[in-house]
1. Quick check for you: by FRET efficiency 1/(1 + (r/R0)^6) of positions 82 and 98 (r between Cβ atoms, R0 = 25 Å, to 0.05), which of 1, 2 is greatest?
2. 11.5 is what came out when Kirkwood radius over Cα pairs in Å, for residues 34-89 alone was calculated for one structure; which of 1, 2 is it?
3. helix-only ellipticity at 222 nm (-39500 (n - 2.57) for each DSSP H run of 4 or more, over all residues; to 500) was computed and gave -31000; which structure, 1, 2, did it come from?
4. Compare relative contact order in percent (Cα under 8 Å, 6 or more apart) across structures 1, 2 and report the one with the greatest value.
5. Out of 1, 2, which structure matches 82, 35, 22 when Cα extents along the principal axes in Å is calculated?
6. Any idea which of 1, 2 comes out highest on FRET efficiency 1/(1 + (r/R0)^6) of positions 2 and 106 (r between Cβ atoms, R0 = 30 Å, to 0.05)?
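None of the figures in this text is laboratory data; all of them are computed from the coordinates on show. Since the structure is predicted, the reported quantities are computational estimates derived from the model, not experimental observations. Cβ atoms are built from the backbone, for glycine too; each structure is taken alone.
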Structure 1
Amino acid sequence: MDIFRIIGIGLLTCVVALIIKQIRPEFYIVVVITGSIVILFMIVDELRIVFEYFLSIFNKTNLNYELFSNMIKIIGVGFLTEFANGICVDTGNASIGEKVVIAGKILILCLALPIISSLLDVIIEILP
């Protein structure tokens, strides 16, 4: 299973990062970011499957493609925000990470507005 490889890479990255931090602390963040990127590349195929599934749902329901696009962007902003926050925390900059999270939440809210608007339109049509 891929999860065992991902866990292995994650644990190996942690061990190497701890060793590097004692020997050459300036390379610590490089090791952490590299390990994180390797793990992200390992799940690209699974992400493609998820996106194709969501696309098939939208094609079956004949919903607006803009809604699908915004939903994918929302998911992407959420994942990238969490990823960036983790790196900020790892480098000892938790306060910057918190600002990144707040910015991500605001962007998600902005991207969700058309979805909320469409939902309200449907509710209004249902009401007598």
Structure 2
Amino acid sequence: MRIGELGERAGVSPRTLRHYEDLGLLPARRAANGYRSYDDADLRAVTEIRALVGLGLSLEETRPFVECLRDGNPSGGSCPDSIAVYRRKLAEVDASLARLAEIRAELESQLAAALLERPPAPRCALTPEEPS
């Protein structure tokens, strides 16, 4: 298949596919007429890349998954290098969640302090948590 068909089937633009090619994630095979030529393995690789990017992986982090697929494995995530990327990303997510929990706790504390310190509102005034 040509670049336009691959892009349409994978849900990406030809420009994106050329970018993947430039990064070495998608092989650059050319037909006799000079057009790029792709097969179902390329579609599978692009689909894998898009799914992983959707999970927050960088394009470079998808490389082990693509290589794992290219080596004939049934899943891009079944190779040791891919598993290492999964573990590293999970550690990053855990660290982010811990940091967000700290931020949330601090915001909760500051809100509670602010509510205790504010002067009493006039009886007819609406407070932000009251619907109008």
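1. Details: 1: 1.00; 2: 0.50.
Result for FRET efficiency 1/(1 + (r/R0)^6) of positions 82 and 98 (r between Cβ atoms, R0 = 25 Å, to 0.05) over 1, 2: largest is 1.
2. Values: 1: 12.7; 2: 11.5.
Derived from the structure labelled 2.
3. Values: 1: -31000; 2: -21000.
Only one of 1, 2 returns -31000 for helix-only ellipticity at 222 nm (-39500 (n - 2.57) for each DSSP H run of 4 or more, over all residues; to 500), namely 1.
4. Numbers: 1: 18; 2: 13.
Answer by largest value of relative contact order in percent (Cα under 8 Å, 6 or more apart): 1.
5. Working: 1: 70, 36, 18; 2: 82, 35, 22.
This value belongs to structure 2.
6. Values: 1: 0.35; 2: 0.05.
Sorting by FRET efficiency 1/(1 + (r/R0)^6) of positions 2 and 106 (r between Cβ atoms, R0 = 30 Å, to 0.05) in descending order puts 1 first.
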